[in-house]
Structure 1
């Protein structure tokens, strides 16, 4: 592990303990101080806080359960993710690092035209991946969920090269093109897909690759931590390096 990553880990822990009362309480209960967390191996010392417990803490100490580690006035967005959980975002964070890493793995790059079918409403997914794609120099079509006929028209007219969304919606779009008498592999420019938010069955992946000529990256993630793991050829998910040092606290 590089020094820069361990420095980042120490900064996150120090900042969270100094500014988020709930994190300080967790450390105190475990008889830990920030100085006890110096390397990734030390993370095992910190008790796991489940998502259900986070929801309970937000209900007992609204709105953020004592986990907000920046002044409220610096927040850019407040999302609501499943739980339900309020998700405060103040801009740059370790979550964004995981998004950059997974896009690099998936082969997304400057010049790509990406149809983003993740939701932009309440949840962070659509907006956060949109921001990183634009920073990379890609052009984003903020399609969101639904409207298959319109999405297919945009894919054709705008020469979309990359897809972002759930695997089932991608397959639904492809099947819709076939119902319309179109040849997806020959008639469309879409060649890369990053899918997430639901399982990717092996037969579906195989169809994407063999029948439709797509490079498929399958990723697992959460609203709180960003992308956590991925695979590009099926099989077991491989962990993302950046997420290993993400504390889950806004910093």
Structure 2
């Protein structure tokens, strides 16, 4: 089976992209299903429409300055035309006011959004029949749980998994989405809302692990399967 050509967009983030992006690149490639090109200059990379057309998946681990008009236009055209997109954690904080990106991500960190303490919580698989989540069980996850993400522009969104935002940890006391899918034109978007790794924490303040959220095997399965589905519409990864 051919590997899925993937462009990993990173280079700026309020989270520690210098650890998360290489981790994601290696995870995708070790699966045997993806061939990943990592760029730390996404705006420049996206301006080359001919080069962009080679990719079947765009993976966004970026939260920083706005991209150029040409980059944004090419990004919109690619996803609308059927290129898959994965939006990881704080990437949904990005680009306030860019309507088409907000439609792609559907649930975004905007005014009123927050999170409680970094802690261990249970992730509940809500759709057990979707290709991404089929066969996966509920699991415990150490992470940062976003609450009150803003549903933008009435974008159609389908929730695959949620987690209870505990009031005693600074949350809402309600179930919050942690994995969702969104159609955009002919494209498929997998929005993986989990995945916190903070700058300035090289040794890991949580249970002695440097990237405990990413090291969870079920977190990795969701991310891999969501990426494959976004690119192909199917899941072959077990």
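Nothing in this text is a laboratory measurement; each read-out follows from the coordinates by a stated rule. What you see is a predicted model; the values in this text were computed from it and never measured. Cβ atoms are built from the backbone, for glycine too; each structure is taken alone.
I have 54 for percent of Cα pairs over 23 Å apart, calculated from one of the structures 1, 2. Which structure is it?
Traced to structure 1.
Thinking of 1, 2, which structure, once helix-only ellipticity at 222 nm (-39500 (n - 2.57) for each DSSP H run of 4 or more, over all residues; to 500) is computed, gives back -7500?
2
Can you spot which of 1, 2 the value 17.4 was calculated from, given it is mean count of other Cβ atoms within 10 Å over residues 38-45?
2
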